[in-house]
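In the part that follows, the structures are each spelled out as structure tokens.
Throughout, read-outs are computed from the coordinates displayed, never taken from laboratory work. Quantities reported herein were computed from a predicted structural model and do not represent experimental measurements. Cβ atoms are built from the backbone, for glycine too; each structure is taken alone.
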Structure 1
Amino acid sequence: MLAAVLFINYVDRGTLPTAAPLLRLDLHFSDTQIGILMSAFFWTYTPMQLPVGWLAERFGPHRVLAVGLAVWASATVLVGFAHTFTALLLLRLLLGLGESAGFPSASKLLAAVVPPRALGQANGIVAFAYLFGPAVGLYAGGLLMARFGWRSAFFVFGTLSLLWLWPWSRVARQVPARTASSAADSPRFLMVLKNPAMWGTGLGLFSTNYTFYFMLTWMPSYLVRARDFSMVEMAQVAGLSYVVNALSALAAGWAIDRYIARGGSSTVIYKAVLAVGQIAAVACMLCMAVGSKPWALGAMFLFQVLCGASSPCVFAVSQILAGPRAAGRWVGIQNTCGSLAGITAPWLTGFIVDRTHSFTNAFLVAAAVSVLGLVGWIWMLPTLAELPWKKLGAPRPAAVLT
């Protein structure tokens, strides 16, 4: 059910980028306006990560998740009725508000019910789902839009999303009571905030998310406008690339747990996968910026393979370090940092394309940001094990005068 809800999460958030080439012409929006609409989702999604992480720990992530889905599915349906920039902007803000419940709640549940030795595979399954979401959204949404207009996909996807609430109401009854924690049972918020490892995961996720959201929001327009694909061709190629991404995440999660089960170091394997992903992202962005059409498409698919392989790591690392008592608030802070990329990448890309009439410089910026991920994921992270929160929170002994 967690995999299903994050699959829905990414289908719904990716519907506007898929519609962008048609919506831009229908409503006479500039690239900067399209970039603002894509970015606006993160204006609410980002600041809500912190309170949602606290709410998930205090009142139970299963309840917070259900409320969040009801809000974001309703916002998706209402986009189909919007005719002005202001209406679309407000609905993107509402979508971000609802979808902010996704990752802090899911990470809290996973940290509470899955042992650390199995977190790679569990996160791989969940990552497969949320990475498969853009594949379905791009392919099915693109075909719906090509035949029935861009509004049709919002009506269909938003209505289907609400169906998740019925089976979840049954599954949620089985959620262990210990997923809701008392204040005394959890490390203080400031203790989590001051930990250097938390900022390492935050910087790493910002870098990883910049390229991911850049591709998620602008790849449809890039393929149609820069590479001369039709809407149907774009839907097929982009959708297939996200299928590859999702399958890579599933395989990587399984392989990581197998490696650890055979005595391998979790620190070595998680850091190695993340490092390879960041280095390859730099190369792929450069190739898509200046390469010929075949090379650009090859780089796009290679990026999806390695992005997918990294996906189980970005939250498993945090769940291991934070442990079940702090995973909700840790991932809330981490996702706040990562979601700043969601604010920056769509808007900045639209601004660059408007000014230069080309995607080249946007890809060069994405390559530069990818370098930052090596600092966060490799240099700033300690050995992967649950941090000793009680020891870290113990008061320092008073100084003794001699």
Structure 2
Amino acid sequence: MTRLATLTYALALISCEIPECAQPAYHRAECRVAAENELAHLVTANGVEVRFQDPATEDTDAWVATGVVHEGAGGAVQARVAGVGDFRISLHGPSSGTLPLRLELDNVDPRIPAFDDQVEAFGLSRVLALDVGRLKVLEGRLPESLCETGFTLTAVGDIQTNPIQGRRTIAALHDELDRADGDDRPLLGMLFLGDVTEASQVEELTTALDIFRSAPVPVAVVPGNHDVYDTDDAAFNRVFGPGTMAFEVCDAHVTLLDTGSGDLAPSVEGRLPELLGDGSQELLIAGMHHPPYAGWTGGGWTAEDQSQHLLALLAARDADLVLAGHVHERIEFEDAPVPEVVVGTAGANQANTDPDYGYLRIEFDPETGLSWCFVEVPAPGSDGIRDGSKQPFSCQAPFDGGG
């Protein structure tokens, strides 16, 4: 064997034997997939294994990236539910006897009934004191009565350097919750479409996490390009969990995709038919950071063929709405293969002395179907709110802008 052939053979062996992300490169989408799966389960110091599961199944043999789990100070386990609505966690202890476990759950809808082992509840948080035997399963499910007369979701992206405006956006959800309940279409969650940070720093991510913890309903978060600059640390996934997820809210199947690197991980693209659901739900809503719209993919997508493949699949599934951020304005693409709305308006710089901040309100009425409109959230110091007084958050329709 020649020296060149020997070198080629050695390199081939290395490339075959080194796993995808053995060396950190978390600016790559596939590495984030590996990270979010690792972070969805945990073996505690005293031997209890905590696994996030798919709430639609009864399987407990493996785990699914539907949340993120850590062991904190004093042995308490902290678990954040990634999606909106139902969730499921399995706890695996010794084959005989039990082990104690303090479990602190975050991003849980307050309307999910209390658990038998629950000792405290505040906002979106629950604290449980558990004795874990061979297997214990925790299932959090929204009451079916919430879905009888329709529902409301909200969506927005792009806080970046403006956490104060981000807090104002979340504060507006408390008024939104009151309004939605009054209209018998309860607010069930927010879909945050990426760029919670400017430079993917842990301090920025935890600031955003604290902002979302003050929301009245769960917040599902996907990463934007500003959230995944760090190559050595899967910081976004450690704080928020999976960047790609699918869940069901009443009559809607919601698919959120990690496009933070301007593309989809190959494993995610291969799973798109599964992630987009089986069509049994009345609605299909998809959300991501970069707008998958022909002519706009140059504004972030590095793989335009992927964005068009995604659009083709969404059109074939008769998707009802595509949501995106990244562009710091509100735009509705009326001539898109499926209805598409961009709302990168949670606080990021718009190079405008009178910025257009706010979020998208998405409502489903069983009789009239799906509708959406933009809710303005004025910046601090705007006319009429300099004294700190509240403003009504009324919807604006028809939507401004568009293709």
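Out of 1, 2, which has the highest value for distance in nm of label points 7 Å out along Cα→Cβ at positions 28 and 340?
By distance in nm of label points 7 Å out along Cα→Cβ at positions 28 and 340, the leading structure of 1, 2 is 1.
Here mean count of other Cβ atoms within 10 Å over residues 132-139 has been calculated and equals 16.1, so which of 1, 2 was it run on?
Working through the options, I get structure 2.
Name the one structure among 1, 2 that FRET efficiency 1/(1 + (r/R0)^6) of positions 52 and 364 (r between Cβ atoms, R0 = 35 Å, to 0.05) of 0.85 was derived from.
Attributed to the structure labelled 2.
If helix-only ellipticity at 222 nm (-39500 (n - 2.57) for each DSSP H run of 4 or more, over all residues; to 500) comes out at -27000 when worked out from the coordinates, which of 1, 2 was used?
The read-out was computed on structure 1.
Going by relative contact order in percent (Cα under 8 Å, 6 or more apart), which of structures 1, 2 comes out largest?
Comparing 1, 2 by relative contact order in percent (Cα under 8 Å, 6 or more apart), the maximum is at 1.
When P(r) over Cα pairs in 5 Å bins from 0, in percent, for residues 204-275 alone is computed for each of 1, 2, which one produces 3, 14, 23, 24, 19, 12, 5, 1?
Going through each structure in turn, the value belongs to 2.
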